[in-house]
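The following blocks contain the structures, represented as structure tokens.
Each reported figure results from applying straightforward, stated rules to the coordinates on display, with no laboratory input. Computed from a predicted model, the values in this text were never measured in an experiment. Cβ atoms are built from the backbone, for glycine too; each structure is taken alone.
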Structure I
Amino acid sequence: MIMIPASQGKTVPIVENIFTTEQIISVDTTWDGQDMSFNNASVIITNGATLTIINSKLNFLDFINSTLEVRDGKLILKSSSIINGDKCISGASKGSVYIEDSIIENCNDDSIELIGSYNFTMYRSSVNSGAGHGIQLEGLSNVYIEESIVYDFVKNGIAADTIAKFEIKNLTIYDTGNRGMRVEGNGEASFEEIEIYNTGGDGLRSDVKDSVAMKDIYIYSVGGDGLQVEKADKADFKDIRIVDANEDGFKVQNVDILNLENVEIKNSGSDGLDTEFVIDATLNNVNITNSVDTGFEIDVVDNLYIDSSNINNNGLTGLQFVNGTKISISKTKINENKMGIYIQLLDNFSAEYSDISNNEKGIEAVNVSSADLHYSTIVNNRIFGINASAIGDGITFNATYNYWGVDDSTKIVNYGSVDVSPIVDSSLIEYSISENTPISIAIMLYTIGIIGIPVYFRRKR
């Protein structure tokens, strides 16, 4: 092999394109428009140098002892490809890797493996077809991936540990033997426009300590949980869709503040949404259907608020809450489950403007200090509407001002101490005086109307 020595910042012309000895890049070097093969040889960037590869192809012929290693320096890969080899791109020291409009494929181990003090950036690129992980990162300062695709790996698509800052936009991962993506770190992580499918294990798992934010995520046909989140101070999820997870659709553990908005979870092999050890959680427009087990299960929570959601057609319980301080539900439909709502060991439970109907059992309360259900529809639950037999000594389930499908309280099937009177007509569940008038005020005025003051209702728009 013959090379013309590189001066700082110059392009190195290649006289022969087959390399049989290790290539050390110790000064800034550019390979442009090259077709290069390496037989039992690696390329090593060291001494703080930058290797820029443009419009080129690197083919590592030996799958055992060949890699492009960033030992101490910078790799810039643009409009190029790296194929075969042990690890296509590797590093176990420090530096940075920038990849744009490129392909890394068919590696014997991890396609990209960086362990140490690195920055990693990838735009509009494909990492595919390998016997290890697609991308394995550990201890990096910053990771940014955008408009890229990772697929066809024996292990994880992406495995990232102890990352300070992690940001992904517009990424597709599929056909992985284990997880689609796993991210762990003590800093921040954000995911936007992510599609993950056909994984042997979980779709996406995040163990990021400070905060995690996900938006526009679609996960489907995965062998484990669809989405897992653990150990976050704050976790925000918006526009999430999880379909056909073999285990739980969405699992959350040890999160201080949890926010879910516009989330759909369907056809989960176990629970739809399974959470535990959460301090404050808010769910807005969360739709969970066709889970084999429970739609939404939460164990140990301080404050939970559910608004404008649908929990339907789940095999066991629609909503199950155990060991909490305050649970509040508003404008939510819990229909066609084996049990609509199960609550146990709660200080305070309240629900309003909701529909708990067509379940085998409506609501069961066990050891609950306070339970209130108002301005809601509770009809066609086949065994009982409310079972408060074990709610606790001296505790009454307050279920006044609801529609039960009958006017006579003696025809309502409830167990234990349940107060249902007064019962309201279904029209009061559907109508109010105006868009901005709470139903509770409408009911109060309706009651006044009964005793002689006429009140007129109009339908909400």
Structure II
Amino acid sequence: MYNLQQYISKYKLYLIPTVVVCLYFLYKSHNFNLHDFGNSYFPALMILEDQNPADLVFDIFQFNQYVWKKGYNNVLLDYYLNSPFCSTFILPFTIFKNAYFAKTFFNSISIILFIFSLEILAKSDHSKKLILCFPLLFLIPIQNNILFGQFYFIIFAFTVFAYHFYSKNQLNLASVFIMNATFLKIFPFFFVLPLLKKVKYRILIVSIFCISISILLNGFSFWCKYLFVFFPQSMLNDSSIGFEVNAQSLDVLFKHLFIADAFHNPKPITDSPTLFLIMLWLSKSIILGLVIKYFNTTKISSWESLSGIIVALFLLQTRTPTYSLIFWLIPLIFYLNTPKLISYKLIFIVLLIIRSNLSISFIQSSFVFLQFIPLIISVILGLMFFQNFIKFDSFNELVFAAIIFCPILIKSFAKTDTSQYVLVNKGQFITYDFEVKQSKIIAYSLGKEGKEQTEIQINASSIDTLSCKIINNEIFYKNQMIDL
């Protein structure tokens, strides 16, 4: 006669809470704004209509004009750093001409794949118990993944599938899944590293095949503009690193402490770009040094390598979207397998529950460290994780990491930004046009409410568009660079 634990295991009952919660949010997502899903769906729709996405998606105003003409007037999209492969992946979902139906179908497939990946991870009794409690651990990430139509369920599933097939020595399948995950988002590229020893050339073959299919469907110009114009410029100008507290990264924390901004951060502790770079260099060097020591001092499996990389990415990346927090499940399973005291494991679980489900809106405060409680918890979790496997017998790894991150310090010699804000509030998403009316400049922008018109309190009689040029994102007036 089966006891309760055997009964739950036999009939996969540990998956039921996650299935129920996912179905609830799936129902809610149908009437939720298209949000992030639209950034991949509409470029895919352009492909189906024989339009070149490169002509529209990199211009925020033109992209949204296209969406509004389709009848989605309450949608405001930003293609941002999405890979063209995302629209290739979404292309089959464009059989639904209603974007909300397409999103529901996409979410359904994502949930199914995600549940299968959880079943793969349920290898032991304690991992089954964790998965039974998965909605408690990651309720907000589950909600946001489904409501916003994000790819992270699929990326998580593909990563788990890849490592599962790798452990079974089915290297072709492992290569297919891990490279599909990598093309959907950039960060899974680091998950490839522990697999390289065996998969070798298979990674290259799968990559060429995936990119070839995407180029065939999307067009060569789409990939060219993304790889050689849009992506490099975004990295060069740090467009992914603002002052948004929801990014919850060391980069943003130190910006709040040491970088002044008239709107976003008028009262830092001190306005010192040099100190910002030094603190960023020191913190990231220490974290990378711990990661290198982790791999050097511990004989670990591919799954354990993946766990270490996931924890490192949560500490090193420039922004941490809530969707990605589901990846903490993998290092959590690994951590609970260690001979640590049960009290340490309980602390780890409680901290992770708080980290995953604490809403930024609940911790808005004038005191900067309170706003970054989730990041501070992530750092504590990271230290708890790596401390369990590392022997502090030398500092060679820390020195090596410090050398790797030296380019951060080089930025201290860059020109200081002396720009001034022209528009008087933070509400504008992008300004796409302007004109002079009654000696005043009128700016036309996209904001939270859609199209907006703003009068700028600067006297002007005419607009000269011939004397100014934009070169490498700097404005030149009569061949002289100017600051605004």
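Overview of values
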item: Which of I, II leads on relative contact order in percent (Cα under 8 Å, 6 or more apart), largest value; result: II
item: With helix-only ellipticity at 222 nm (-39500 (n - 2.57) for each DSSP H run of 4 or more, over all residues; to 500) derived as -1000, matching label from I, II; result: I
item: Per mean projected area of the Cα convex hull in nm², the highest-valued of structures I, II; result: II
item: For distance in nm of label points 7 Å out along Cα→Cβ at positions 105 and 377 computed as 3.8, the structure of I, II it came from; result: II
